[in-house]
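What follows draws every value from the coordinates through simple rules; no lab data is involved. Every value quoted in this text rests on a predicted model; they were computed, and no experiment measured them.
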Structure 1
Amino acid sequence: MEKGRVTLSYEGYVDQLLLLIKEKRDTMMAVANKTGYISEQTVKCSQDLDKLIYQYQEIIYEKK
């Protein structure tokens with residue numbers, strides 16, 4: 001095992017991913033309120049959020 005690396009259970013990984021999704025969504029809304037809904041910063045946050053949601057959907061789909 002690599003130094004400083006933590007191995008998460010499936011449930012732990014899902015929980016961590018959901019937390020990251022919530023944090024990114026909150027960040028995106030704050031950025032949108034400050035810079036506008038079509039600003040470059042908001043769009044970047046939205047794209048990052050899309051990637052996290054896609055990861056979440058992939059692991060949920062694999063579990064079924």
Structure 2
Amino acid sequence: METRLYPYQFGYHREKPVIFVKFPFDLKLKDALRKQFPSAKWSNTNKAWYLPDLPAVRTVLGPSEK
């Protein structure tokens with residue numbers, strides 16, 4: 001999974017810290033994201049995939065520490 005293809009931003013979803021991942025729909029990108037992060041969920045409200053903001057996720061995506 002090439003993380004540079006997955007722009008992300010930090011936020012909150014249902015009052016929990018998450019990392020939103022937004023990209024134009026591409027089945028291969030979506031499948032790769034779900035394979036790397038089975039916990040990824042779609043937010044219809046935010047129109048983005050989101051992941052729990054955990055150290056393991058940050059390590060893979062490469063964002064700075066909290």
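Remarks
- Which entry (1, 2) yields the derived value -27500 for helix-only ellipticity at 222 nm (-39500 (n - 2.57) for each DSSP H run of 4 or more, over all residues; to 500): 1
- Top of 1, 2 by Cα Rg over 2.2 N^0.38 Å, largest first: 1
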